[in-house]
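Input: structures, listed below.
Laboratory data are not the source of any read-out in this text; all were calculated from the coordinates shown. Values in this document were obtained by computation on a predicted structure and should not be read as measured data. Cβ atoms are built from the backbone, for glycine too; each structure is taken alone.
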Structure 1
Amino acid sequence: MEHWLAELLDTLPTLLLFTVIAVSLFTLSKGADILVDEAVSLSLRWGIPKMIIGATIVSIGTTLPEASVSVAAAVTGDPDIALGNAVGSIICDTSLIIGIAALIRPLPVQRELTDRQAWIHLGSGLLLVAAALPWSSLGRGISSQGIVPQWMGFVFLALLVVYIYRTIVRARQNSNQLAVEAVHIDTGPLPSLIFRMVLALALIIVSSRVLIPTVQITAVRMGIPRSIIAATLVAFGTSLPELSTAISASRKGHGELAIGNVIGADILNVLFVVGSAAAVTPAGLTVPVNFTWFHFPVMITVLVLFRLFLLSKSRTVGRLMGTVLLLFYVFYVVASYTII
């Protein structure tokens, strides 16, 4: 099936391949939206509190596009796409999405709520870099590939369980912080609800399986490293749930939700997305050289920059800060296609 699909895609003109990528990203995002909505509806029927749903199902659901793409890429032996999607999504979330949301309306920072999460946010990025760097060859320069071993993937997933548990505990202590009012509650028959969940999951899987070979073929034709396309085009597409959430929250005057959504999504991009991709790869997740000298430094820089903005005495991420973040993302995309 995969071989037949690759042969079919290889016969298509490059412009049509970009169309396939766009459609795949749309169906991937739509499938994730449906799966989250139906999972929330099912959970509420079972009597699970909204705060618990918000801390678990909704948080993981918004990163399902990244996870499905990265796991599919890792399984097919394409670590450039697996890692590029996760790292690119972190950069996109923290610079582009927060930048746009701050330009719409300054985002209020609730320091008592964000401080702990923000340090975990930065710490998860540093943990990923520490796990991926080729430490044995750093003294001889950065010309060797690193590797995120399979066992480290399981460590990330274990930390994910701890993070979700702690989030649930804090949610119980602050029951007004997490809600899912924006999610449509399905009151239809139970078999119909479960069918839509299965259909949404199938949509996510099929979209991912189509997206990976399409990106591979497009990258080869254009002479662009697959990691670059994954870190920019694919990462932007899989971050659409976070983008739409942030814009909606900012327009309605709930900017703190935009900040919380991005922080949570970035943490899960490390623990859930990279962790899952590494865990399904017996040989480990290979880290291309350009991540060591380009993608990782950019990621850490934007995470540190965002952390400094959150410490602002004004207790807001204002329009000037949003502009800086947006310009940073523009620099990243331009540099990705011109320097590497």
Structure 2
Amino acid sequence: MAQWRELLELAGYQAVEVSLLGDGNVAPRGLQKVPSILRGTVAVETVAWSSAALRRQLAACSPTGMVFVTLRAFEPTVVPAGVPAVVDLVDELSASYRQRRAIDHRAFARVGWGVLAAAMARVERRVVAGSLPVVVAGYGEAVRLGVAWLPVTVGSGDQRAACDSPPTPTAWPTSPEPVAWDVLFTGTLDYPPNIAGLRALAGSIWPEVLRQRPGTTLCVAGRRPGSEVRSLVRSLGATLLEGFSSFAELASRSTVAVAPLPVATGIQIKALQAAAHGLPMVLTPTVADGLDPEFPAAVASSDRAFADEVLRLLREPVAAIRLGAQGKEHVERLYVPQRWVAVVRSLLRPSAG
């Protein structure tokens, strides 16, 4: 939402955020949508909000354009006649649900993820084939779906991606000298793909790194670590930072950033954060899929290859610095809001009819 507000304002629009769960949306909110859900025209999650309440809010602000952020917020019947609208999938929620089903240990939850995935896939197919312009954040998904690519951008104020910083950040570990780590892993730590990434790191990647380079240090930083994450961090012998006040400071204390996620959809903000601060990165193909093909990073398709790339960058500081500088230049050129203003204007251009 913050990105769309920034892009719209740069494009000359007055951005108004409409809360779907605001006043007038009293449960049960959208049970009248059940027939539409069964037909696959709206997502199951839309029962959480009222179409009538949304229409009232739209009537009050008289929009000249609309952006639906995720299919959870999409209801085609609320678009006023003649008003251009865009559907931002953000990522393929059906794929995300399937991935969560695969990595969730709870049997009942796996059934729920499967139901949501099947229902969302029907809606995605309809929307992509429909008449409204559709965008998605992940490059690979945009290509596969045949829709416009609108990536997450690096905005002002430490990238807007300080979403991993809590209101009161954990203090930095104290030491006579500034604390530094060889390897950095960041992300919201109750996000299932990040948990799966830590499992992969603890499984065979990190033991191989330590076997070849004893004493290598690791920092895991992010919000909301649960019991499994805490256990994984202990098994890795890593430092856990439950949030951080400045990604720039965190990056300045680290040498290599890693994203060993075996599953992911869309674009991983952690990759943009690291690159924007000049950190060289090692990524899995599933993370690289969300970025453009020219994005500078080391990509490893197996756990052993991942460990080898981490070790290479730690052993070859000149190559690591060069890769980090290339990533920073790439992000500053392609992943900035100004680069996408013209795209936003074209998406919201009223049709000739």
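Here are some notes:
- Calculated for structures 1, 2, Kirkwood radius over Cα pairs in Å, for residues 73-120 alone is largest in 1.
- Answer label among 1, 2 for the case where mean count of other Cβ atoms within 10 Å over residues 33-40, calculated from the coordinates, equals 21.9: 1
- Label whose coordinates, when FRET efficiency 1/(1 + (r/R0)^6) of positions 225 and 257 (r between Cβ atoms, R0 = 30 Å, to 0.05) is calculated, return 0.95 (choices 1, 2): 2
- Among 1, 2, structure where helix-only ellipticity at 222 nm (-39500 (n - 2.57) for each DSSP H run of 4 or more, over all residues; to 500) as derived comes to -12500: 2
- Entry that produces 1.02 once Cα Rg over 2.2 N^0.38 Å, for residues 129-320 alone is calculated, selected from 1, 2: 2
- Which of 1, 2 yields 31, 60, 9, 0 [P(r) over Cα pairs in 20 Å bins from 0, in percent, calculated]: 1
- Which entry (1, 2) yields the derived value 17 for relative contact order in percent (Cα under 8 Å, 6 or more apart): 2
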